[in-house]
1. For mean projected area of the Cα convex hull in nm², find whichever of 1, 2 sits highest and give me its label.
2. Here relative contact order in percent (Cα under 8 Å, 6 or more apart) has been calculated and equals 23, so which of 1, 2 was it run on?
3. For the read-out helix-only ellipticity at 222 nm (-39500 (n - 2.57) for each DSSP H run of 4 or more, over all residues; to 500), a value of -20500 was computed from one structure; give its label from 1, 2.
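Computed from the coordinates by the stated procedures, all read-outs in this text should not be read as laboratory data. The structure presented is a predicted model; accordingly, all values stated were derived computationally and were not measured.
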Structure 1
Amino acid sequence: MGDTEAERAQKVRIGQDRFRVAVMDYWNRTCPFTGVVEPQLLRASHIIPWADCESDQERLNVHNGLLLSSLWDAAFDSGLVTFDDLGNAIASPSLGKSARLALALEKAPPLQLVDEQRSRLAWHRSEIWVAD
């Protein structure tokens, strides 16, 4: 092993693949904002992050997931974008103009949500979203 490599023990997320398949199926294998269908560019994004879930069931619950293209996923995970109870995208004031344009926020259709997603998105708005 060279100077630029090391061995380490690593935690593995058991069930992540099952979650991804369920989220892909739930959202018809398409990002609802971009229309992207290539699996390599889609992320099964947790609304309540894996580490913050209170149980294994919550981690794997399809209603705790959104299928987002990689840019939308990065914006959502970092709290630069969230969604209101009607499924409308809400941009953080910290989100720059070029990112807003790249996300095409003004053209983003509302997500079709169920109550289980709304409650989780309320958590996302209070705990993850960058409000200022």
Structure 2
Amino acid sequence: MRLLFKDLRCFDHNLDLAINKGLVDNRIDRAIRLCRKVVAAFSYSWKCKRSLREMQEKNNIPCKKLIADVSTRWSSTANMINRILKQKEVIRIVLGQDRTTSHLLPSWQDLEVLQCVATVITPFQTF
């Protein structure tokens, strides 16, 4: 028996394309770029890493590193957003302590956008 579907694309690929198109918005783009900068700040600075771990321990938050996203995988963006949202209190404390990183503090609008994005795309991670 021959398959009638000659050009059936992979579901994962179609899902990836759909989610990436859905993330095309100035507010979403700004919030995701800010997340990337925050992750980079904690990746490159041993002081920030140390302060993050200390604040996590002090506030009884699980000691986990921030996750960097990969442009070819929307699920890594979802993981990055979710981790930042879970760690937002300690991130604010650490970034606010240093004048060189205080400009990276997410605003309430950024956090609201990230929360909305996470609410929409997180359920798709099960596919």
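1. 1
2. 1
3. 2
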